[in-house]
Structures are given as C-alpha cells and as structure tokens.
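Taken together, the values in this text are just the output of simple stated rules run on the coordinates, not laboratory data. Values in this document were obtained by computation on a predicted structure and should not be read as measured data. Cβ atoms are built from the backbone, for glycine too; each structure is taken alone.
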Structure 1
Amino acid sequence: MSSPARIPVTTTYLQMTAPPERIAARAPRDGLTVVHCPRPTVSFYRYLYNTVGRPWWWVDRRRMSDEQLAQIIQDPLDEVHVLYADGCPAGYAELDRRQQGEVELAYFGLMPEHIGQGLGRYLIDWAIARAWTYAPRRFWLHTCTLDHERALDFYQQAGFTPYKQEETLSDDPRTSGLFDERT
C-alpha cells in the first residue's frame, strides 16, 4: 500500500485580545437568523461540517467516530450557531469555550451557494459579538492555505491579528479516502 501524498500547508493563528471598536454589521438582507443548537445531533453537525467544509477539504472531524464527535459538540461549552437564510441552513460558527478564559472559533463557514452574498461578514460579526459576551482573555482561531483563498484577509478585516504561523507537510486531503462524489 502506498503512502498518501504530502502537501505543504501554512497554518496561521489569529486572535483578538479585546473586542473590536467597530459596530457589528447589520444583516445584509431580510430572512436571516442565527440559531444556537445546544445539543446538535451528530448527523446534523456532520451535514453542516461536510457541506461547508467540502470545498476546503476539511477532514479532522470526518476522521472522528460519532462518539468522539458527540463528546465535543454536545458539551455545553461548545456552541454551534447556525445561520439560516429563508429557513435553510446557510452556514455556521462553532465557538469552543472549553479552555477557561478563551473562546476559539473552532469552525466557521458558509454553504457554497451562499458565498459572495455578504453573509460571511454578517456571521463573523455576529460570532465576534457573541464571543465577547463571555469576556474572554482572548478570542482566537486558525486558518490554513487549504481554506478559502481570502480567509486570512477576511479574518484580519474582522479584527483578528496573526500571532503565529506554522509550515507543515500534511497528508493531501484529496487522497484521504474520506471524500466521494456525494460528500
């Protein structure tokens, strides 16, 4: 059996140590709502994760068993917030508060058909406002070169500042066997 292909990946870690001064953006259109799912089912979470992450080859949570995933997403300190557009899921933001004094934007993204409509700006502003209601020491995230090509700029425009960067060789997610035509 051959070993998986390896590709270079740059991961950038960003943080906020105080809430941004700008006022959160207003909804770019009617019909938008953000709903907190306090104990999402694994199947619903996998739908969100797989649909949002598929274009960017997200694999970490695909590799988890249902039990491992449920332990994270059903923890009261891990919050899954779903953006709905006209009643349909349009994206989500996952705020992980399991590390005391910190909030991590663990996952964030839009369904492919909702990219480019201003919904990302709305959802990130919503997530930033929500995170700071917990008065953390910092609100942080990481993004990498496998994410949307504008992800790093997007997070910086939202007020996050890079504090660390790592260069690694990773297994190529396209050859992981975790994706098929349907997922």
Structure 2
Amino acid sequence: MREHSFGTLISQLEGEPFATHLPILLDAERGPCGTLVGHMARANPHWRAFTPEAAESLIIFQGPHAYISPSWYVAEQAVPTWNYEVVHAYGKPCVLDDPKAVRALLEETVTLFESSMPRPWSTARAGDEYISKLAQAIVAFEMPISRLEGKRKLSQNRPAEDVRGAIDGLQKFGNALGQTVASDMLEIAQNRL
C-alpha cells in the first residue's frame, strides 16, 4: 500500500458505485489494521458518501501486473493469464473537519512524495496564506481499515519449469511492470526450494 499508494477509492454515492483515484497515505499505528488518509477536491462529490450510515468503502492498491503468454511454458496445455499483486482495504471513511488536521495531512503528503527529489519542494515555498486558501478547496478524510485482502497471483499454481519460462519471458519481453513481476516471481520460486 505504501509502494503503490495511488489508490482507487470506491464508495456508494446516491445508490451508485463511485470511484476516485487518489494518493493515499497509510498510518499503520492507528487502529488494528491501520488507517488510510487522503484528500480530494471539494468539487468532487465523492466525499458526500462519507456518512455514518453509509456502507463500507473500498480502496484498491494495484501493484505490478503483467500478461503471461502460454508460449513461455513447457506445458503444452496452457492458456494466457495475468499475474498481479493487489491489496483491497475496506472501511468507513469520515471527513476531517479540523483545519490543523487537514494542514498536517497536506504537509505529510508533500513531505512523503517530495522526499526523493533532489531539491524537495515544501509548502513553505508557496506561502502560508496561499496553502491555507487552497486547503479550503479540498476535503480531507480518514478511513480506519476494518479488513484487508491481499492477492498475489504469480504462477504459484504452475510447475517449476513453467514458472521459469514465464520469468524468462517477462525478463525478455516485459515492460517495467513485467520486469517487477518477474522479480517477484523469482523471489517466490526461490523461497519454494
């Protein structure tokens, strides 16, 4: 969830599924499963679904994924598939109304995503008045995680020679995500030995 923190938030809004794609931060220390925090534009109606009586929301964190060609397998009887890693986090989001909490979330978000930059940007460069004005145009929220589902399909059901073939295929023909999937598959294969 931290490595692939751009999540898809799905809630029921006026009886319909509603999705928003957002950077989400994990506070692993708050709650038995942690708490997710984020913000969206106030113009996005999604936050109106965050009521006490609303059903749970879902945030999907999509990790690396790649197409697996059956031509990479030794086995003759095989079909195409997709390998992937994903986390589903469920909970009931609630709006953060406290301006200090909203500002702290903005600072934490900027600090996290700027930390790897050669010259990290900070809100101080934009000025307090400007940031405070922009903060009024967003809605911050938190979602205590009620349950988590992790899914990792990396050819674990295939014989070792097919796994090796898929790894080789991804290493030769895969894009950047495919290369990551190959690396993760290799790690699992080595742990099986």
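Brief remarks on what is shown
- For the set 1, 2, ranking by Cα Rg over 2.2 N^0.38 Å, for residues 12-83 alone places 2 highest.
- Among 1, 2, structure where Rg and Dmax of the Cα atoms in Å as derived comes to 20.5, 66: 2
- Source structure (of 1, 2) for relative contact order in percent (Cα under 8 Å, 6 or more apart), computed value 25: 2
- Ranking 1, 2 by distance in nm of label points 7 Å out along Cα→Cβ at positions 108 and 156, the structure that comes out highest: 2
- When distance in nm of label points 7 Å out along Cα→Cβ at positions 116 and 148 is computed for each of 1, 2, the one that comes out at 1.2 is 1.
- For 1.3 (distance in nm of label points 7 Å out along Cα→Cβ at positions 20 and 36, calculated) the corresponding structure among 1, 2: 2
- Identity of the structure behind -9000 (criterion: helix-only ellipticity at 222 nm (-39500 (n - 2.57) for each DSSP H run of 4 or more, over all residues; to 500), calculated), options 1, 2: 2
- Identity of the structure behind 5.6 (criterion: distance in nm of label points 7 Å out along Cα→Cβ at positions 68 and 132, calculated), options 1, 2: 2
- Calculated for structures 1, 2, mean count of other Cβ atoms within 10 Å over residues 52-59 is largest in 1.
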